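Some structures are shown below for you to check.
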Structure 1
Amino acid sequence: MKKESNDEIQSEFIFGIHAVQEILKAPDASERVNKIFIQKDLRSEQLSRVFNSAKKNGLVIQEVPKTKLDTLSDNGNHQGVMASISAYQYAELDDIYALAESKNEDLFILILDSIEDPHNLGSILRTADAVGVHGVVIPKHRATGLTSVVAKTSTGAIEHVPVVRATNLVNTIKKLKEEKNMWFFGTDMDGEEFTNWNAKGNIGLVIGNEGKGIAPVVKKQMDQMLTIPMVGHVQSLNASVAAGVLMYQAFSSRKG
């Protein structure tokens, strides 16, 4: 979080046209968004749409110099617009169940075992939204949460994919198995080749930490391990890339 004077103390900031547009589309935008900052003397059709949407929601809009936006975004690519928002709200498992039921689909849940890089989490959320994942579960400790960097990287997907924060991943997986008869799949060098994965039914995909992979206690809960074959010199993939490859395999399998 960044600190700003007066009414912006301890606010979260998201920046960039697409990220701000998505938060303004949310049903609770008028409650979540504290203020919209737009760069002075910068005009574009996209910024006009942001301005009109913010005005429609009755939000405070402030024109500020580019230097202020540069400071608030740590010199990020803000594209002339930022939003000061309240902290992102985490979902409950029941919210994920309800989303799957509303679409008349079998559950597809992503479990992230201690992803530490907010850019990875944001990218994973973006792909999760694209393939129809009903929800993501992250641990409460030793992992990144829903931050402004995650929101920016997700390009708005954070508004559409429920994220549950669990105190204990093992207990959460056991609960999902008991309540929803879910099957869980993890990644391992000695697993079944991912192209053979049958991802139909209620499933959970577990992606491990960027360096350590899936914790041994979590791995014990897996029903099957999957591997992504590689023929190059580097025998590992970035966590968000591996997650993307597997999510799209699941998407293909589930859609037939």
Structure 2
Amino acid sequence: MLTVIKIGGNVIDDADALDAFLCDFNKVEEPKILVHGGGKLATQFGLKLDIQPQYVHGRRKTDKQTLELVTMVYGGLINKNIVAVLQAKGCNAIGLTGADAGVIKAVKRPVVDVDYGFVGDVPGSGVDVNILASLLGLGLVPVLAPLTYDGNGGMLNTNADTIAQEVAKAMAATMDVQLIYCFEKNGVLRDADDESSVIQQIEVTDFDALIAEGVISGGMIPKLENAGNAVSCGVKRVAIGNAAYISNILSGKSGTEIL
């Protein structure tokens, strides 16, 4: 089975948490792909360059300056540091953006109510399954930055949860795939302030009720939408949990499973 794991910004921003996670990730024996978010580094570097972050409904707007910034930070600093650490641990990782070998093509998000700028959405045919399968066949571990390619020489900023979902869905057409979303919480919590209140299983049909109750809110909504979409499109297993317990999530002992 192929394992696709996504780690979020709060893990990336914590050097000790990231190193511990990468140790555990290295121990995953089956074929695997790592997708990483951007963390706060882009904002920190941007402020030094007098590039002010702009958000709408919690989503970053990406103008030309910001695109250049995230390409450098996400595709360069973060991605290559992760690859370097994995190599030191004996994991033969290869860092990629969507432009590398044209592995993930996207389309610029159309303007409806908000112009998000150079933000990319991945169409159903956007992931090059053959390239990823070839890399896996060579024993390499792809590490994907949250950047895609527009097919016309331009980069696009793309949500890492979405990239993980689209990669898992595409690969599921030819093999069994499990998708794991790792972040700083123990799973989907019934009480956001109580780490012991993990909901062990959630069916896609329960999403609307949990949103109405306020159990699912904010950034957890799009995360679960991505998870639910993956389940609906043939991904064999989808789970959400704490990056510190990846081995337990993989074995079903912790986290939240999406059914």
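Computed from the coordinates by the stated procedures, all read-outs in this text should not be read as laboratory data. None of these values were measured; they are calculated from a predicted model. Cβ atoms are built from the backbone, for glycine too; each structure is taken alone.
Worth pointing out:
- Answer label among 1, 2 for the case where distance in nm of label points 7 Å out along Cα→Cβ at positions 64 and 240, calculated from the coordinates, equals 2.4: 1
- Of the structures 1, 2, the one that 26.0 was derived from, the read-out being mean count of other Cβ atoms within 10 Å over residues 160-167: 2
- Structure (1, 2) behind the derived value 16.2 of mean count of other Cβ atoms within 10 Å over residues 16-23: 2
- Value 36, 19, 17, calculated as semi-axes √(5λ) of the Cα gyration tensor in Å, assigned to which of 1, 2: 1
- Computed 0.55 for FRET efficiency 1/(1 + (r/R0)^6) of positions 40 and 120 (r between Cβ atoms, R0 = 35 Å, to 0.05) - originating structure among 1, 2: 1
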